[in-house]
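Rule-based calculations on the coordinates, nothing more; no lab input. All of these numbers come straight from a predicted model, not from anything done at the bench. Cβ atoms are built from the backbone, for glycine too; each structure is taken alone.
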Structure I
Amino acid sequence: MSKYKECNVFAVRAVQPWEEHFAHWIPRIYESLKNGKARFGWSQFDGADLRKIKEKIDKYGWDSLSDDEKECWKHAHFMLSHVRYGDYLIYINMPKYGECTIVKVTGEYNFSEIWDDGKASDFRHYLPCEFVTTFNRESNIVHPYLRRRLGLQGAWWRVYAKQEFEELLREIREGGKGKEAIERLEEAMNKYLNNISKELHRIFPGKSLEDLLVEILGRMPNVLNVRKGPDINGADLEIEFETGLEIEGLRKRELCAVQVKSYEGEMGYTKAIEDIKRAFDSNSDYTCGLIISTAIKMTEEFERELEELRKDKNRDVGILIGKDLASLIVKYGLHELDHSLWLATGIP
């Protein structure tokens, strides 16, 4: 039985390296984590104490709150409502881009006076904590499933990857020495998946990749229809799919605007983000967006712009690149594709 079975893991977004005043806050928050206080923002005013806001909600209802109190509660209430003693917090891009810091919660929520030496007055919510470690999320000790869960998703989110998190803690504790057979197999498979992604760019350049994806995406569960987009409003493809429970009245139809880019290397060209934004502006029926590319990984600039798009349009925008794209194709259609793509994996 896992010793971490009863613990919850939460990812936390504090200040990101591209945001305003990051140079002031990031080193101070990181130092606070090392000194036993896990801090969180949306707390610039004296009335931001979540305990007092909850008391006001319980007595007088949600509408009794000021706009500042509502905003504070929406973003930060998890520290009071969900996090418990023994849970873990993972601070994303802390103390720099690509690195994450783990702390273990050792006490209950509290609210502090203005604490930073610059008197900027924020990050006054805090939980007592024990500093565990800082790690690079691209490191081989991070399971790919966990790595995907550590991509920015909001102010905070629950990380449903306990087994992978336990593996990470074990690798850190043991110095990351040695690999089990399944880990070696995964490393080999990732190499083949990268080869597939590279060959996708070579075999399906430009618009031909769209034709392939119409077929592949159409085989996914709950997808109702995949079609070429208008091609004048920023959507290369459109996906209609259903979400929710298979119960009458609890199903919801979604329409996704898709941008497809076939090129090599890192995902740093932001035209795909601009095109998704243009699609959202041109058609209010789009409930979400998706960027698909044969690129191997994203640059910091691209991730920053993608996060800004999500925040600006208040819509989910997914990213499917490199190994993840290759894995999807293997799962839903590689056996029916041109034999040359299969040979590109290097598997005899």
Structure II
Amino acid sequence: MAKDWNQRLTDTIAFIKKTASPGFTGDRHVVTTALDDWNQTAPVDQRKQLSELMSQEKAPNRPGKGPDRAYRRAAILLKCAVIDPDRAKWPGESNAVNKDKVSPADLYKLSFPTAYDAVCSGAKAGPNRDFLLASPREFLEKYKVSVTGRPKAGPFEYGFAMDGGTYKITAGNPGQTPTKLKAINVPAVLFDTVERSLDSLTGTRSTDYDDCSVMLTTQFTGCTYCFMVSADRSSLVAAHIDPGGGVGRTSTHTGESVSKALRDNGGFRNGNGGVFRAYGRVSDKSQYGYPLTATQMIITALKGKNGWKVFAQIAEANGFRVERIDKQAG
């Protein structure tokens, strides 16, 4: 006898709550809470329809084992209730999952992190953006971020959405994500173009764009972040110096050599009277900068009630960590 449709939903949500998705490192409660919310708020006819689409009673390639059927029902529920809740697509989505040759357990393994991205890009995106603006360190310690920039300095609209477990903050919002923020872009500049004038770099100045309280720049994989915070913390000047040697380019410079040159000789021609700092790639952990083991480094600067603060999120093979870099010597 087929299960009651409501019992099928209840059992599948319980299965998802207790069944880990191998390799997933995010907060499982984000997904399970979204499922509970959907189950409590969706109209009865929609819940009944999706439950019946989850049934394996006459499904194609019906798994012979109960646990495999549970995995398949879970994958269908995640796909339809969380990842793509367009009701018109549910029959096609259910049919596609049932016909997929991938094992039900692997389908579930693939569906769970995609559901997490969907929730963090949807219902939780606005609150998480506000979390970043209000408590930047706490946000950056919880969520990995990646930023894309533009070649021009100035304020831009940035898209804010999660992909692959990382919040992608994208200048110009090319994907037209519903959740966005406004920030000042600091463009990356090749070291070769400033090598002869390191003491008079042209920085991006926050005071030129007083309506923005966030300053962002694209990711660092060997570049140096030069910056200066004024004594009263009301002003930030910054520059992103790229050693070169990226895709399609050659360079005699390394991240460490550029970092050292800027620490030793760097300065701004349009500074704000603060201390000039250069935070770049370093081989000695006692030096001011990020280590050779870093696979990516992101700088996020925000102006709160006590002025500008500058944070580095440093990704390494075993995860990521956060440093506040404007309070360190250097």
Among I, II, which structure scores highest (criterion: distance in nm of label points 7 Å out along Cα→Cβ at positions 44 and 244): II
Structure with the greatest value (metric distance in nm of label points 7 Å out along Cα→Cβ at positions 172 and 204, set I, II): I
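Here volume of the Cα convex hull per residue in Å³ was calculated and came to 174; which of the structures I, II was it taken from?
On the way: I: 174; II: 154.
Among I, II, the structure yielding 174 for volume of the Cα convex hull per residue in Å³ is I.
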Comparison of I, II by mean projected area of the Cα convex hull in nm², for residues 52-139 alone - largest value held by: I
Read-out mean count of other Cβ atoms within 10 Å over residues 156-163, computed value 20.4, structure in I, II: II
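Given a computed value of 3.4 for distance in nm of label points 7 Å out along Cα→Cβ at positions 60 and 284, which structure among I, II does it belong to? Mind showing how you got there, number by number?
Working: I: 3.4; II: 6.5.
Label of the originating structure: I.
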Answer label among I, II for the case where distance in nm of label points 7 Å out along Cα→Cβ at positions 92 and 252, calculated from the coordinates, equals 5.8: II
